[in-house]
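These are the structures, in structure tokens.
What follows is calculated from the coordinates using simple rules that are stated; it is not laboratory data. Keep in mind that what you see is a predicted model, and the values were worked out from it rather than measured. Cβ atoms are built from the backbone, for glycine too; each structure is taken alone.
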Structure P
Amino acid sequence: MRVRLLGSLDVTAGGVPRPVPGTRRKAVLAVLALRAGEIVSRDWLIDAVWADRAPATVANSLQRHVSYLRDVLDARSAIVSRAPGYVLQLPDEATDVRVAERLIRHSGQTTDRAQAAAQLRTALSLWRGEALADVRGHGWLEEQAQRLDQLRHGVVRELIEARLTLGEHAHLVPELQHLAQQHPSDEDIHRQLMLALHRTGRQAEALATFERLRAMLSADLGIDPGAAIRELRTAILRHDPSLDPPPTPVTVVSPRSVPASRGALIGRVDDLKSVGRLLRHHRLVTISGPGGVGKSTLAAELARDRLDDPEARVSFVELDSARHRADAMRAVAEAAGVHGAGAADLAELAAILSTRLTLLVLDNCEHLLDACAELVDAILDAGPGVRVLATSREALGVDGEGVHPLGSLGRDAAPLFVARATAATGRAVLEASDPDVVELCERLDGLPLAIELAAAQLRHLTLRELTARLDDRLRILAAGRPRAGHRHATLATAIEWSYQLLDDVSRTLFERLGVFLEGFDLSAVRAVGAELDEVTATNAIGDLVAKSLVVHDPGIRRYRLLETIRLFARERLVDSGRCAETTERLWRHLATAVPRSNTHRSAVRVLHQVVVPVTELPDLVTK
């Protein structure tokens, strides 16, 4: 679990955002997170959250809030009862406050100004707005919010001093002018602004800044500016050479390297060529496809190919852990080696990238489509030199985008299975031409993730035992891959990631499509989603196609689900309690759609195919 407090409260558990409703409930979690690792007594927690407004039943309210947090955040092992209260067991890196405090502390312990500035920049980037924004005003939390505000202000001052030392005067002037407007009586900010203006050859503006400050202090407070800023004014008037920027070596931050290859890429030769051609004709190319089909692997291989060119400048950005637009911008800036204001301002970041990169790879964009589209638009508009390669389960929808839908491995699935099985078992016991291997790969839809997870099962199952269990693949293929990340840890989580991105209408329709074992047309879609009107049903199935959960064959105007995805959909349908109702709707559709003379025979055949609970079939046929 991760808790972010430098802004509004933001919680993720297992890589999935977990909303926390209710101000008091948020306040309880915020207190525990700020004191993570410590035992917080119930009485102290009540005082911190309720202050002098605690009702008589406050103890029961606190217990309900803690129980809710444990359930909704799946945090029973994290929020632990310890007499006389509770302790939130989180490592320091799981809260942004602890990470920021550590970076600030380390920045003060290094004599390398460039390294200190980098640490301060990273710390400052963790603030997404006013700290504890949605729980301020709650006694102790208000004190902590003010402390974090002061900490942020201190970081801003220290970072500006470091950047003045490093010679970043031109970039600092607009930032300092903005800060001076926000803090018109802050002498330190005005002094820094004067120095930055002087070092960029704008002495008259530097002196005018001093005069505005003096007039404001005299009129509002009846005082004169302090000695430090008066001495700076005098030095500027005398053209004191000591004000010149110190000579500093230029530090070039290289873009983040592309992930190293873990082995030979099996298959995808045609896909590599196709995407390469698209990149020659489009400045944005998106590799789309369902979870586990190998989009990231293909993009990384293409990026490594580009690195063979000594003139190529490539950045690879992994966005799966990003939750907001600011997270995406920060990830791109860090990957490309951009610091300071350029990391926070979209237009400036785009302008810098247009001079630094030839290829930007944005991996896993589907949960941040709008943010990624906005970022890509700005980069493409900033200059003609950069090309963007994105991976997403859904196209970004940017003008000029080239899309390469990535399908199953086809004939290359069996060689991949054999290679992964050999690696997993340490012995070569299978051949790609083995009919059992071919059948297994076909039943797994040729999905690389499913094939890799299946191959790992051969450590304790025979090939035939594994094949016999494929109807239960969502649980069998759940051994996980330690370095795969939450989205690809198991076969079920790979599909769950896309499922959670659906709206309520598309999610309900997707579940109901689980009754179709084979292809179906739009009339069948409307039949199983009878409460949907024609336009809504058409839009919903289009959304599922766009998100790579449903395959559409435009030649025959029919749809189908990959078997692995269909099993997932059907499980959700059964869990929803709507399986019998949906089956009945399908039966009624078949009874009217099939020619009269063949209605009974055809319907029974189709129902044998599509209805998994065979015990329901006799009653339905009788009807």
Structure Q
Amino acid sequence: MSSTKSKNLWDVTDRPHTKTKLQMLQEIFNIWLTIWGGPRQQKWVAKEWYVIDLFAGKGCYKDKGKEVNGSPLIFLREVASKEKTLNKNGTKIRLFFVEINKKYINELQRRVSEFVENHPKIKNIVELNFYNKDCNKTSEEITSKIANIPKNPLFLCIDPYGIKIHKGTIRKYLSLDNPIDIFFNYSKEGVTRTQGLVQKPSLDTKETKTVNSLKEFIGEDVDYKTKRDLALLRDYIETLFVKSGHSVVGFDMEYPTRKDVIYYLLFASKNNFITNRIVKSIYANYKERIAGPTLFGRDFYLDSILSINAKVKKVKQIKRKTLLYKTKVEYGDWTINHIIGCMHGCRFPCYAMRMAQKFGWVKNYEDWRIPRIAANAMELLEKEIPKYKSEIDFVHLCFMSDPFMYDFEKDDLIPEVKELTLRIIERLNKEGIRVTTLTKGFYPDEVLDEKRFLRTNEYGITLVSLDSEFKKKFEPFSASYEKRIESLIKLAKAGLETWVSVEPYPTPELDKTADDIETLLEKVKFVNKIIFGKLNYRRLNDNSGSSQVWGNNHDFYRRKAREIIDFCKKNDIEYHIKFGTPLSRKNTIDIFKNSL
């Protein structure tokens, strides 16, 4: 939190608003650590977290001669207060402190070093990174050091002097796949002061530079020439935070001596519970503390908090022109793709996501994670079944998404997807058409209903590893391995046909347990069929940025394919090794056709 202009910047004796801001930051960050360290999050969150402070300052203020912690020391003190829990969970927090003033950064490093020496137990938790640069020129460098994965949480603190942060810089961080929460000081005073220059017919060099700073702060997509104050702020929030799926709450910090806003403390998160319930409540408490109780109670202040919610649906609806079609997948027959997009967000090569992007169905990874279901699926099915019934051996659900999609936040199946899938299976079964399914979710009890569904349907799960670290990195939001296997066991015990897709199977470069495929196979030795296939490394490089290519993968996959074949023969399990994988044979491609 810095400025290079004000001589009294670091003395907050007569600046109660700054002390309030620091107290809010401390409360919010404490809650952030608590939430991510909770038992629910620990089931899926990665162990490496990030804290980025883009205007770190020198780490300390003065209040009547006494020291008051600035943002860097607030972060470290809160980490130290939760040292036992963080250590127990194996959490590592990488902190990035950015400060353009050389004197300030030197003083900050000294204070931080002293704090760490006085709190040695946090040495195993924190990694410290200091940047003596303009924060608008460090985003590429910092983001390159962050695991761009949806399981690594990030807290971004932006408390600049005036309007020194570029909108493009913030967008760079918002473009990350990480769950990112932002504490941001939007300088209403700085914007208003600079807007006065915009209307001038001619500007000198200094004034031109100031107006350019406003353009970079507000962005070209917002009308900063005519809109003012709250209307301008709302447009700014909509075009920056809401557009990226974040909801925002704002605290209007007033001058201590007059009724006018200095700045808005914005908090942005994709988790509406955090913004609308937790941070909004904190802001209301401070409002009441500053202005005093009202006849309407604290609700009066809750209602006064600026709140703008991202309008993001977990499931969208689309219309399809056709539904049933003959697939070119080697072991398939006919298929239905009644869903576009997948909430599982797998990070290794996803053919379905690539095709959806190629045809313009989805924009990017985050857009892909919002599933779209075909609202007219049943209507199309009624028209197409009579047309194709005589040609169909079986129908697979589905090659472009997941028919029993899992919602990791609710630890349950997505109801809209599940219900449509069950209706489709039931309708096909009514015509005597068998169905095969494949999921990284789990199977609901409804599929056990013999009155609704054929006993000849075949239900499969994808299982390429049992390693938790591999899952966190490459299958971040799918159901746990245990949940998948348990649901399949339940179906098998009920006498239903079950199978496992062990593809794309990783190499030891990506999964340290990959060489031990037998342990995985033992977990699913009850199934009727197994499909095995290799991972395409060229596509992996394109998709994740990985530069790892293992030259001996052909030998590795030959060994694993042989183990699969031997295991299946020993346990009387049908198998197919996918084309392109060593030991594949054409005589097994009919593995699902006319099986019973």
> If we compute FRET efficiency 1/(1 + (r/R0)^6) of positions 299 and 451 (r between Cβ atoms, R0 = 25 Å, to 0.05) for structures P, Q, which one ends up with the highest value?
Replying inline: P
>> Please compute distance in nm of label points 7 Å out along Cα→Cβ at positions 51 and 155 for structures P, Q and give me the label with the greatest value.
In response: P
> Thinking only about FRET efficiency 1/(1 + (r/R0)^6) of positions 403 and 435 (r between Cβ atoms, R0 = 41 Å, to 0.05), which of P, Q has the largest value?
Replying inline: Q
> Computing helix-only ellipticity at 222 nm (-39500 (n - 2.57) for each DSSP H run of 4 or more, over all residues; to 500) gives -11000 for which of P, Q?
Replying inline: Q
> Hey, Rg and Dmax of the Cα atoms in Å derived from one of P, Q reads 30.0, 105; which structure?
Replying inline: P
>> When distance in nm of label points 7 Å out along Cα→Cβ at positions 507 and 571 is compared over structures P, Q, which one is greatest?
In response: Q
>> Comparing P, Q, where is mean count of other Cβ atoms within 10 Å over residues 203-210 highest?
In response: P
